[in-house]
1. Here mean count of other Cβ atoms within 10 Å over residues 25-32 has been calculated and equals 9.8, so which of P, Q was it run on?
2. State the single structure among P, Q that was used to calculate helix-only ellipticity at 222 nm (-39500 (n - 2.57) for each DSSP H run of 4 or more, over all residues; to 500), giving -6000.
3. When distance in nm of label points 7 Å out along Cα→Cβ at positions 49 and 137 is compared over structures P, Q, which one is greatest?
4. The value 9, 33, 31, 17, 8, 1 for P(r) over Cα pairs in 10 Å bins from 0, in percent was derived from one model only; which of P, Q is it?
5. Which structure, out of P, Q, was distance in nm of label points 7 Å out along Cα→Cβ at positions 17 and 41 calculated from, if the result is 4.9?
6. With semi-axes √(5λ) of the Cα gyration tensor in Å, for residues 33-88 alone coming out at 24, 20, 8, pick the structure among P, Q it was computed from.
7. Once distance in nm of label points 7 Å out along Cα→Cβ at positions 1 and 145 is calculated for every structure in P, Q, which label goes with the largest value?
8. Using the calculated result 22 for relative contact order in percent (Cα under 8 Å, 6 or more apart), pick out the matching structure from P, Q.
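Each reported figure results from applying straightforward, stated rules to the coordinates on display, with no laboratory input. Because the structure is a prediction, the values reported are computed rather than measured. Cβ atoms are built from the backbone, for glycine too; each structure is taken alone.
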Structure P
Amino acid sequence: MQWKVGAERTLYKDQWVNVATCDVELPDGRHLDHRLVRVGVGAGAVVVVDDQVLLLWRHRFITDTWGWEIPIGGTVEGEDPAAAAAREVEEETGWRPGPLRPLVYTQPSPGLMTSEHHIFRADSATYLGDPQDGFESDRVAWMSRSDIRHEIDRRRITAGTTLVALLYLLMESTA
């Protein structure tokens, strides 16, 4: 069943987000005033070297929680997602990833927003120095792939795209 989308009205818009309301007709004829969040394309990477995964330990003020995340950020208009992922890894971690290959594509919350994330994998990295964006995380660390499941179970890895990417990585290693 596909919903019919009618008029859309912007409630708020800036360079990062566009919040709108849409008149949506359900298959039974009822109408909903549904909210919609439009955001740009994201890109990130899972960097794996010697069975260690490069992660960021960061605080998210919105949920007031700490957790491990992969490096990820927005793309610049016209930027190739792989180039954006490499740039984000370097800016957020101080490591330059080796050649990137697609790992997984995800839409974190398609019932509410247009967000789409292109996640890549690198199997090598070169240390360049301190992260350019030092405000992104409290620390950058390499975590053993065997510790990832334990950190998920402890709720220390909860961010949706990071979960999708790391679970996909774990699934790859058992396939």
Structure Q
Amino acid sequence: MREGRVDAAIDWLMPARGPFRELTLFGDSVVAVARSKHPALRRTRTIKDLQKGAFVSLRPRIDGEHPVAGLREWQRLELNYVLEVSEILEIFMVAGQSDLFGLIPRSMLKFARDVFGLRPLQAGPKRISVPIKLLWHESRDADPAHAFLRKQIQLASHDVVGPSSP
């Protein structure tokens, strides 16, 4: 986005610096998942139960404590991450085909269930809404085509996720 090669991005983190704009599309949260026949689905009810499991996770994008409260709560649990991957889709694939747990956005639960056979675990920290934002370079503000694109992304996100989904 800094170089102007990307029109927009959807993320929960704002770039650290730069002339960017943002629009909150919806609220989301994080949920732990396991494959549909995983024995932990019946017995994982507490944080301590979660901490006994092994997780696949995304490689950290930031050092130290996470700036987003809803993600920071999961980080503070000090879960047992045994595999790090570079793309979120890999979490779905690995968790769906192994005994590893994964952390995914709650807004993607239907997709996770339908495509990968994943089910949510009952345990986790208090659910805190994570704002999912549309980001773009401020130089695109006055561009009518870009304004149209931003509006279409906003409408599509509401069609898929709904206006608010924590």
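1. Among P, Q, the structure yielding 9.8 for mean count of other Cβ atoms within 10 Å over residues 25-32 is P.
2. It traces back to P.
3. Q
4. Matching structure: P.
5. Q
6. P
7. By distance in nm of label points 7 Å out along Cα→Cβ at positions 1 and 145, the leading structure of P, Q is P.
8. Derived from the structure labelled P.
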